[in-house]
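So, here's a batch of structures to check.
Bear in mind that the values in this text are calculations on the coordinates, not laboratory data. Just so it is clear, the model here is predicted, and its values are computed rather than measured. Cβ atoms are built from the backbone, for glycine too; each structure is taken alone.
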Structure P
Amino acid sequence: MNNQHTELFHRSKLNPILKADNWPYPINSVFNPGATLLPDGTTLLLCRVEDRRGLSHFCAARSKNGIDGWVIDSQPTLLPDPDNFPEELWGIEDPRITFVEELKKYVIVYTAFTRDGPGVALALTEDFINFERFGVIMPPEDKDAALLPFRIDGNWAMAHRP
């Protein structure tokens, strides 16, 4: 039996590659980004950022090589919107990004938090500037979802963690 394996991922010696000190506005911490490659080859991280109140939002960071030279949006990229989406009252977390060729858009599934617990919410974007929110698609207690980039037998499929 061959016990050799191929290492698919290499942890950067620079880890963590992004810290709260790098942010252009005051935050407590940054973690759990969704990641994607943009058409020009730029790596985009949609980072979960915890503000000074302890509530989370998303902020985009871009790098030509995905390791350094990060350019971070000067303000939050996507804030919770509890007036229109009450399930986001306590923040938004854990974005997962899937480019869906059929839609020509990036689908972001994320955890929306409220007093009822975590639920899976969905938003679409073409540019990580403008977002179309659809609200909760998997009610509490559910989180950490990722959409497949294609349909199976005409239906969308998603992995999630109840």
Structure Q
Amino acid sequence: MKLAIVTLMVALSGGMAFGQTPQGRSLGQNLYLPIYSHIWHGEMDKSGHPMKTLVSVSVSIRNTDPAKSIRIVSAQYFDTDGKKLRDYVTAPKTIGPMGTYELFVPRSDDTGGSGANFVITWKSDKPASPPIVEGFHANLPVGRSIAFTSSARALPEE
């Protein structure tokens, strides 16, 4: 079982995250990160619903610039219906060159639903390389583990 999990994690993490192509330097962006507080799977039960498995989510915000810091100014968490649930960053957080800032949604918090998402806003005083932002979803009980990633995409500027 451990080998299967390791193999899956290596396969999912290989190369640059899907949808995150190298971009030029920027003073900031709004990034959309799809996440899942649970996933639907299996067959429909007698009431017409599939099985639901809760997952925790580690959100990793990685500064890819080797020389410049960036600031995370907000990380707004929305549910499946688009309702804002909370802001995970209440004061700007600085990420140093090549540093990482992490957010965590516990498995017990299923308020986001299967269509939850973050909108993460970052800024820099000088043009910097855009961060790589991913969500690592996991439920790792013995015998039936699940783990997968999702990747952020830059939202169009207005």
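Here is how the numbers come out for the structure above:
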read-out: Highest-scoring label, criterion being distance in nm of label points 7 Å out along Cα→Cβ at positions 24 and 144, among P, Q; value: Q
read-out: Among P, Q, which structure scores highest (criterion: relative contact order in percent (Cα under 8 Å, 6 or more apart)); value: Q
read-out: Test item: helix-only ellipticity at 222 nm (-39500 (n - 2.57) for each DSSP H run of 4 or more, over all residues; to 500) calculated as -2500, pick one of P, Q; value: Q
read-out: Comparison of P, Q - label where distance in nm of label points 7 Å out along Cα→Cβ at positions 96 and 112 is highest; value: Q
read-out: Structure from which 4.5 was derived, distance in nm of label points 7 Å out along Cα→Cβ at positions 48 and 64, options P, Q; value: Q
